[in-house]
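Structures are listed in the sections that come next.
Taken together, the values in this text are just the output of simple stated rules run on the coordinates, not laboratory data. Remember, predicted model here, so these are calculated numbers, not experimental data. Cβ atoms are built from the backbone, for glycine too; each structure is taken alone.
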Structure I
Amino acid sequence: MNGADVIDVAQDAIWVIIKVAGPIMLIALVVGLIVSLFQALTQIQEMTLTFVPKIIAIFFSLLIFLPYMADTLGAFMQRIAERIVGLV
């Protein structure tokens, strides 16, 4: 395995991380923005109000996106296994 192969694997891993974590992070960002806007409009400064909706939204988005995340990680593992077999 030379340097180009290592860079290819690292680049593929970074894209997999973005594809797996991206939807969950975007949902958390949108929910956080909505809660912050709600807090600014109503002047309610309760600390737990920021965490509870995000936790609930992340939990449900994990349930929704879990098959996609598993497929993406499985395909990445398949590509890594094919590279390992190709080295032998």
Structure II
Amino acid sequence: MNAILEQIQRHATALPLSSQAELLNYAVYLEQKARQKMLVTSNQARREGLAQALAQAVALNPFAEIADPVAWQREQRQDRALVGRNDAD
């Protein structure tokens, strides 16, 4: 067993039962605090990754060739014939 865990166990067994319960509550609190910190770090890394991806997309300028965005959007939204649906019966 880890030396620190052995020390905690030795000290915990020397405490009265009510203090052991308090120690357990504190251990659970510290565990939750560590999880929350990992979650915040994970979210922060995710945000940074998304910001970097967005910056790369802006640098690529994928819509540079579109002269008239409104005309392009209308063209994209036009109904197209569906194969097998518009055939004469």
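Taking distance in nm of label points 7 Å out along Cα→Cβ at positions 7 and 47 for each of I, II, which is largest?
Details: I: 4.7; II: 3.6.
When distance in nm of label points 7 Å out along Cα→Cβ at positions 7 and 47 is computed for each of I, II, structure I gives the biggest number.
With helix-only ellipticity at 222 nm (-39500 (n - 2.57) for each DSSP H run of 4 or more, over all residues; to 500) coming out at -25500, pick the structure among I, II it was computed from. If you can, show how the numbers build up before the last one.
Details: I: -33500; II: -25500.
This value belongs to structure II.
Suppose Rg and Dmax of the Cα atoms in Å works out to 30.6, 90; of I, II, which structure was it derived from?
Value 30.6, 90 for Rg and Dmax of the Cα atoms in Å corresponds to II out of I, II.
Identify the structure, out of I, II, from whose coordinates FRET efficiency 1/(1 + (r/R0)^6) of positions 31 and 63 (r between Cβ atoms, R0 = 30 Å, to 0.05) was calculated to give 1.00. Intermediate values should be presented prior to the final figure.
Numbers: I: 1.00; II: 0.05.
Going through each structure in turn, the value belongs to I.
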